[in-house]
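These notes open a run of structures that come right after.
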Structure P
Amino acid sequence: MKLPDALRRAQSLGLNLVEVAPHATPPVCRIVDFGKYRYELSKQDKEKKSAAGKLKEIKFRVNIDDHDYLTKVRRAEEFLDKGYKLKIHLQFRGREMAHQELGMALMQRVKADLNTMAHVEMEPKLVGKSIGMTLSPLPTAKRKRRFLPMDADELEAEDPDDKDDGE
């Protein structure tokens with residue numbers, strides 16, 4: 001489409017003609033609302049910069065209990081939801097080094113549980129007596145929390161002192 005035709009069409013729609021790719025041959029233009037276009041560009045820039053430099057670490061042990069595991073995974077989801085990168089650290093002690101496959105299995109479990117919130121930046125890797133893995137948050141539109149934080153009602157329902165044994 002010729003430039004004068006495109007300008008006329010944009011004016012008739014009450015929108016602007018914006019050059020999207022000036023270095024392409026021929027240059028690419030779009031008919032859009034310029035204010036909305038600038039807002040979308042700034043939103044994309046913020047999304048790229050959001051996780052830069054922010055790093056949180058969560059430490060695990062090989063023989064972690066299920067409830068402790070869920071607490072740490074919930075906390076990890078909160079960090080990822082806020083845009084932080086996450087370093088998962090699993091420490092071996094003493095004879096636990098003889099069962100490194102248990103540590104790798106735990107790291108794979110963490111990776112699988114957090115795959116709706118993050119993608120793996122650095123795969124689980126054994127370094128000395130520990131395994132490390134780095135996760136980066138997915139874009140906000142693609143994140144989906146799997147382990148929601150517990151409400152006060154759920155905490156009361158889980159409290160063993162409040163349970164009636166029927167006696």
Structure Q
Amino acid sequence: MKHNLALYAKILDPSFFGRAIQTFDKATMLIVSVSWGAAILLTLFALYTINLSVSAKRQVIEAAAMEPSLPRIVTRPPESKEIAPLVERLQKRFPELNFTLANDQSLTVAAVEGSKFRTWLTVLSYIDTISPQYRWEMKDFCVGVQCNATTPMRAVLTARKITFSAPNLSK
């Protein structure tokens with residue numbers, strides 16, 4: 001144990017450092033100094049880059065926290081039991097027009113008399129306002145000579161039910 005303490009005392013002796021420095025020539029001292037200086041500069045640059053990276057990540061997290069989480073919009077075809085009450089309501093409100101619900105859940109609105117043209121157009125607008133949970137699209141639309149002679153006005157509408165689901169927060 002004494003031997004080890006004596007060795008450490010010898011290495012830490014200031015005269016030892018003085019002799020070691022004297023044995024190096026000026027060129028060696030320059031190379032060692034430049035190497036240590038470059039190592040310190042690269043370490044400082046690495047720390048600066050890490051600091052920039054951490055602050056950019058923090059800004060991204062803050063920006064994501066400020067962004068509202070919006071619900072997802074889900075559309076699907078409606079079921080027949082959902083559309084049937086709407087068709088019944090339309091038939092009671094507008095008995096002079098024909099409403100037919102097909103197997104593919106498309107709604108046909110037809111009028112056989114030309115005098116019912118305004119009522120027919122009103123119904124097409126009314127369908128959209130009384131059922132805001134559906135998005136209606138025209139599958140077929142004909143008026144006058146475009147249609148067959150028995151139904152001078154016909155529109156075939158298809159619906160997509162719109163629902164909202166919770167936002168996906170796993171980003």
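Numerical summary
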read-out	value
Structure (P, Q) behind the derived value -17500 of helix-only ellipticity at 222 nm (-39500 (n - 2.57) for each DSSP H run of 4 or more, over all residues; to 500)	Q
Test item: relative contact order in percent (Cα under 8 Å, 6 or more apart) calculated as 22, pick one of P, Q	Q
Which of P, Q yields 0.00 [FRET efficiency 1/(1 + (r/R0)^6) of positions 27 and 139 (r between Cβ atoms, R0 = 30 Å, to 0.05), calculated]	Q
Which of P, Q yields 6.2 [distance in nm of label points 7 Å out along Cα→Cβ at positions 59 and 147, calculated]	Q
Structure responsible for 1.17, with Cα Rg over 2.2 N^0.38 Å, for residues 43-130 alone calculated and labels P, Q on offer	P
Answer label among P, Q for the case where semi-axes √(5λ) of the Cα gyration tensor in Å, calculated from the coordinates, equals 49, 24, 11	P
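Any read-out appearing in this document is the output of simple, stated calculations on the displayed coordinates, not a laboratory observation. Here the structure is a predicted model, which means the values were calculated and not measured. Cβ atoms are built from the backbone, for glycine too; each structure is taken alone.
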